[in-house]
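What follows is a set of structures to go through.
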Structure P
Amino acid sequence: MILPIVKYGHPILRKKGAKIEALTPDIVRLIADMFETMSSAKGVGLAAQQVGHAMQLAVIDVRDVEDRPSTLSLKGKPADVDSFMPLALVNPEIRPLGPSVAGPEGCLSFPEIYADIARPESVEVTALDINGNPIAFKCGGLLARAVQHETDHLHGILFIDRMDKAIKDELRPDLDALQTATKVALKTAR
């Protein structure tokens, strides 16, 4: 089922997600719905907060992006990124590796708003998969950027929080308009 994606201005985007203690049938269904929602919106990542759930859960799929490569290493050996997708991350933890590099980012909760964001070029990730099994991997490129972006969401951090001040100031009219529209929609829905 395609879920509505929460837009900037909704308070849940600032909520830190609760750890998931057990992969219940409801959470497994939510993961499937998040994959369907992300695909329908043509995104590469989606956090639970973006569909109204404050929990430590994100989904990622970078297979359709050809102009921004990703790297993956499993147990110290290079691995095929496509065979690792789609990826559900439950209770993910990341450790930055390497220097930060600026790269383009957007967010499904910020339609049509894009900016270069500096992030470590690669990360080490530990999490549980959709079956509750531990997974650990290192990744770089777009996959590393997506993992960091979605993990930020799980802690109530938005990509605008990592923007250079000058870029954020330039985007301020669009950000304010989106936030106002979201708040109006929330009041109307009550």
Structure Q
Amino acid sequence: MTVLVFSLVAGAAVVVFFYAVGVYNALVRVKNNVRQAWSNIDVILKQRHDELPKLVETCKQYMTYEAETLEKVMRARAAVSQAQSTGNVSALGAAEGQLRGVLGGLYAVAENYPDLKANASFQSLQGRISQLENTISDRRELYNQAVTINNTRLEQFPDNLISGLGQFERFDVLKFDAAETTDVNVGALFNK
């Protein structure tokens, strides 16, 4: 009888051990999914970061009276770069909102310069940056989904018991300012 009890206890211990290993490995997987999703955003942000000076230089050739607008783009670009390099997700969200706003302003002001709008380089850069913006939006959605899965797993029982034993952390979702999600007032952009 004692051999049977010992066998049952040993069998239960083995099952619990392998279950705990499975949960631990699943937590590692979701944590790495968050990191991979962030890396994907980081790559696209760097690509856009490299395109913005080219756009500003192209605009400088035509927009002789719009130096302030171009400076705002470069300051916003620097803010995004700073937030990106520190890994501060909330600061990145705010900086992204600011950058998108000044880019919208730049494109609106560009409407006043027909030669600039017709410039092939400007059109190409504008299209490329718009494409990158769409990609960032898509990647942000994937990142936020990975963060939500990670954070949910860390709160669920028994995952929360096992996560306390490892190096598992909650991540912040990437949010943009409320102004980022509202419609752009084009009239206000022209009256600045």
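Compute distance in nm of label points 7 Å out along Cα→Cβ at positions 72 and 88 for each of P, Q and report the one that scores greatest.
With respect to distance in nm of label points 7 Å out along Cα→Cβ at positions 72 and 88, the highest-scoring structure among P, Q is Q.
Figure out for me which of the structures P, Q the number 0.60 belongs to, where FRET efficiency 1/(1 + (r/R0)^6) of positions 24 and 136 (r between Cβ atoms, R0 = 35 Å, to 0.05) was derived from the coordinates.
On the way: P: 0.90; Q: 0.60.
So the calculation was done on Q.
Compute Kirkwood radius over Cα pairs in Å, for residues 96-175 alone for each of P, Q and report the one that scores greatest. Spell out each step's value before the answer.
Working: P: 13.7; Q: 15.8.
Checked P, Q; max of Kirkwood radius over Cα pairs in Å, for residues 96-175 alone sits with Q.
Give the label, chosen from P, Q, of the structure having the highest value of mean projected area of the Cα convex hull in nm². Display every interim value, and only then the final one.
Working: P: 10.9; Q: 13.1.
Ranking P, Q on mean projected area of the Cα convex hull in nm², first place is Q.
Given structures P, Q, which gives the highest value for FRET efficiency 1/(1 + (r/R0)^6) of positions 8 and 152 (r between Cβ atoms, R0 = 30 Å, to 0.05)? All intermediate terms of the calculation are to be shown ahead of the outcome.
Values: P: 1.00; Q: 0.35.
Once FRET efficiency 1/(1 + (r/R0)^6) of positions 8 and 152 (r between Cβ atoms, R0 = 30 Å, to 0.05) is tallied for P, Q, the winner is P.
With distance in nm of label points 7 Å out along Cα→Cβ at positions 32 and 168 computed per structure, which member of P, Q shows the largest figure?
Working: P: 4.0; Q: 1.5.
Of structures P, Q, the maximum of distance in nm of label points 7 Å out along Cα→Cβ at positions 32 and 168 occurs in P.
Which structure, out of P, Q, was relative contact order in percent (Cα under 8 Å, 6 or more apart) calculated from, if the result is 26?
Details: P: 26; Q: 33.
Value 26 for relative contact order in percent (Cα under 8 Å, 6 or more apart) corresponds to P out of P, Q.
Can you spot which of P, Q the value -10000 was calculated from, given it is helix-only ellipticity at 222 nm (-39500 (n - 2.57) for each DSSP H run of 4 or more, over all residues; to 500)?
Numbers: P: -10000; Q: -28000.
Comparing all candidates, it corresponds to P.
Each value in this text was obtained by applying a stated rule to the coordinates, not by laboratory testing. Just so it is clear, the model here is predicted, and its values are computed rather than measured. Cβ atoms are built from the backbone, for glycine too; each structure is taken alone.
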